[in-house]
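Nothing in this text is a laboratory measurement; each read-out follows from the coordinates by a stated rule. Just so we're clear, the structure is a prediction, and the values are computed from it rather than from any experiment. Cβ atoms are built from the backbone, for glycine too; each structure is taken alone.
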Structure I
Amino acid sequence: MNNSFLNTARLLAAGLRALLVLTLVTGVLYPLAVTGVAQSLFRDKADGSEISAQGRVVGSSLIGQAYDLPLTKGQETPAPDLKWFQGRPQNGLGVNSVNTRYKLILSGATNRSGDDRELIEWVKAAKAAVVKDNSVPGHPVRPSQVPADAVTSSGSGLDPDISPAYAELQVRRVAARNGLPVTRVEKLVKDCTQGRTLGFIGEPRVNVLELNVALRGLTTDR
């Protein structure tokens with residue numbers, strides 16, 4: 001009986017020591033080491049890849065956000081603010097109720113097949129809206145000019161980037177809405193265009209938030 005009790009006590013003590021050591025190593029030392037390396041070598045990414053403008057954080061370069069007008073009375077869906085470059089559609093996703101600072105939507109895909117009738121209607125409506133919104137006097141946009149990312153949401157719904165083709169499609173509308181020369185806005189898009197990662201991974205892209213921050217700089221400098 002005494003030996004059994006002593007053996008149990010020794011096992012419990014050994015288990016407790018192992019728990020304390022593992023808690024110290026995995027719960028304190030390892031997180032501190034990883035945080036130290038991240039802050040030393042990848043501080044921007046570790047802090048959320050924040051983008052600042054006019055002295056305050058306006059978002060993350062990794063998360064897309066909407067650029068809409070305030071809702072008017074009786075309106076359920078906000079209209080896009082056409083003085084800004086617009087990102088990809090955000091159809092089929094819920095409304096974020098946790099972080100309301102940037103009015104982000106929930107991450108997730110619609111999970112609809114390519115022949116889904118509602119999805120097809122969304123794409124048709126999105127294409128018609130892109131054509132209408134971006135056509136300016138003397139420069140109408142043809143449906144064939146609308147790139148795929150202008151009418152389809154990404155798998156996450158929070159894609160922060162658009163294709164250079166979609167950014168260029170919006171240049172004349174953005175220039176007209178802000179009273180800027182088209183050439184200046186074209187140069188802005190070119191300067192904000194990023195190439196393929198490591199030269200061969202992915203496609204060229206334009207970060208919409210970074211582009212709009214640069215656009216704000218043009219409008220405030222006048």
Structure II
Amino acid sequence: MTTNWLAEDRLEKFPAYKQFPSGIDVFFIHITKTAGTSIRHCLDFPRPRKSEGLFKKHYNHQEIQQLVDPVLWHNSFKFSFVRNPWDRLFSYYHYRKRNFFSKRPTLDPSNPNLFPNFADWLETYVVKRDISQTNLRPQYNWIYDNNGNLVVDFLGRFENLHPDFEKLKKILEVPHLQLEHENKTERPCDFRMAYNNRTKDIITTLYKKDIELFNYTF
């Protein structure tokens with residue numbers, strides 16, 4: 001019987017999967033802007049190479065399950081990290097702004113007319129678009145099934161990154177590894193200072209279920 005599951009040679013390059021020296025099979029659901037790049041690199045998960053065009057960087061659990069053998073998925077250890085939604089969106093905004101100017105080195109980043117401010121960006125790129133199929137989808141969509149069940153065995157928090165990563169290291173039996181925060185987005189202020197009542201309510205509405213499930217507050 002022919003299946004569509006990833007063959008072994010491709011599974012070895014799949015960014016969401018790794019077999020650790022202890023023999024444990026592991027899937028990492030890398031939600032955007034939750035320190036996932038740092039975690040991926042520290043644990044030496046495969047890195048997607050755009051030149052090869054084989055895989056993208058981020059996969060939710062539904063996408064992973066469409067690609068891998070169900071037996072492997074069922075028998076593997078699965079983990080992810082989440083982040084305060086207000087903080088996550090503010091960080092994502094500065095990530096996009098940084099990339100915009102890094103690709104256009106002749107432009108002046110201090111010119112306010114070249115890139116929208118945070119409030120305008122939220123209105124244009126979040127409120128007026130369907131984010132359900134983008135990397136800005138609510139975090140629960142990445143790690144909960146349609147029946148409301150959490151599909152990961154370990155869920156860490158960005159706000160508790162290093163202590164939670166220490167717990168993860170014990171589970172994966174890699175005590176020697178040290179986590180470095182890579183791809184860190186620099187921000188000019190605490191995220192709370194960037195919000196007004198309107199923008200705060202935007203996140204409250206769009207990420208209502210994240211806020212409830214993960215018990216986040218502004």
Given that distance in nm of label points 7 Å out along Cα→Cβ at positions 88 and 176, derived from a single structure, equals 3.4, which label among I, II identifies that structure?
II
When you work out percent of Cα pairs over 21 Å apart, for residues 8-79 alone for each of the structures I, II, which one comes out largest?
I
Ranked by relative contact order in percent (Cα under 8 Å, 6 or more apart), which of I, II sits at the highest value?
II
With FRET efficiency 1/(1 + (r/R0)^6) of positions 16 and 64 (r between Cβ atoms, R0 = 35 Å, to 0.05) as the yardstick, tell me which of I, II scores highest.
II
Out of I, II, choose the structure whose coordinates give semi-axes √(5λ) of the Cα gyration tensor in Å equal to 49, 23, 17 when calculated.
I
Note: helix-only ellipticity at 222 nm (-39500 (n - 2.57) for each DSSP H run of 4 or more, over all residues; to 500) at -9500, derived from one of structures I, II, originates from structure II
